[in-house]
Structure P
Amino acid sequence: MSNDGNVKLRLGNSELWGGLIGLALGGFVIWSGLKLKLGTINDPGSGYVLFYTGLLICVFAITIIVAAVTEGGPTFASRWKDTRWTKPLLVIACLIAFSFSLNTLGFLLSTIPLMLLLLRLIDPVRWSLAIPIALLAPLGVWWVLKRMLLIQLPSGIFEIG
């Protein structure tokens, strides 16, 4: 803010741009809802929820824009300053490897190593905790999805009944 009380608007203000992008997204969602027909509250059309969700997105985006204009905000450069890229890139590499191995190895044989890698490399957990979590969490998810919800998961090279 300058000395005379006027707000100095910076084009590098990341919150302003985020709000503008949110406003554009909300406008698109509203337009999509209108294209699908709103209907009434007693007989909603297929675009009813979409339309009102878009309105809510726009309200949130406008509050972000107003705050960015009145209070200012950080620049893009300041948001990325001192960012450590090794862990995010490691997670991306693990997820890419997981996606390639899922059909070949199956859900369990690809998820257990993924969990173990993430638990040990990203935010290191001691081995005595990482191994049981890496085994039991995927087994629990597999059992719920496959046995209770009857969702077909990739079985890979080993067919697990």
Structure Q
Amino acid sequence: MKNQFDYIDQQILSKLRSDARKAYSQIAEELKVSNSLVHQRVKKLTDAGVIQNAEFILDEKKLGYKTKSYTGIRLREARFAKEVMKELEKIEEITECNFVSGNYAIFILIYARDNEHLQKILYDKVHLINGVAGTDTFICFDTCFKRNIPIE
């Protein structure tokens, strides 16, 4: 899809990336193109899977989740990976799960209300999943920045 991006596609994606709720008519006006062109391009980008969905970004701290951590999970055996990931998906405080290389088979992102809540998530849920051999958890003090990949 990269080779099929033109200037208009890049500009539309850039504007939607900064504010996914921005009206197509406003984007059209800013780019000095027709409203229907913006609609057609967004549909093309959605159909191609470049745009998957528009979502709200929730402030986890304002929702009471003060502890953010990354946890590496070691498996008893590689064959447990899919089963473990299915079980991890059932734990609502886990917002991201990645199958990785290195010392860990799986790396997850957990949001907890506090350290005690994090401990319960780890010991009463994650460690009880069949196939989990152990974990190492890294507390995140602050997120300095977060962004989407560049649009080229």
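Read-outs throughout are calculated quantities, based only on the coordinates presented, and are distinct from any laboratory measurement. Every value quoted in this text rests on a predicted model; they were computed, and no experiment measured them. Cβ atoms are built from the backbone, for glycine too; each structure is taken alone.
Miscellaneous remarks
- When relative contact order in percent (Cα under 8 Å, 6 or more apart) is worked out for each of P, Q, structure Q gives the greatest result.
- Given 216 for volume of the Cα convex hull per residue in Å³, calculated: source structure among P, Q: P
- Highest-scoring entry among P, Q, by mean count of other Cβ atoms within 10 Å over residues 37-44, is Q.
- Source structure (of P, Q) for FRET efficiency 1/(1 + (r/R0)^6) of positions 45 and 101 (r between Cβ atoms, R0 = 30 Å, to 0.05), computed value 0.45: Q
- Computing helix-only ellipticity at 222 nm (-39500 (n - 2.57) for each DSSP H run of 4 or more, over all residues; to 500) across structures P, Q gives -20500 for structure P.
- Comparison of P, Q - label where mean count of other Cβ atoms within 10 Å over residues 61-68 is highest: P
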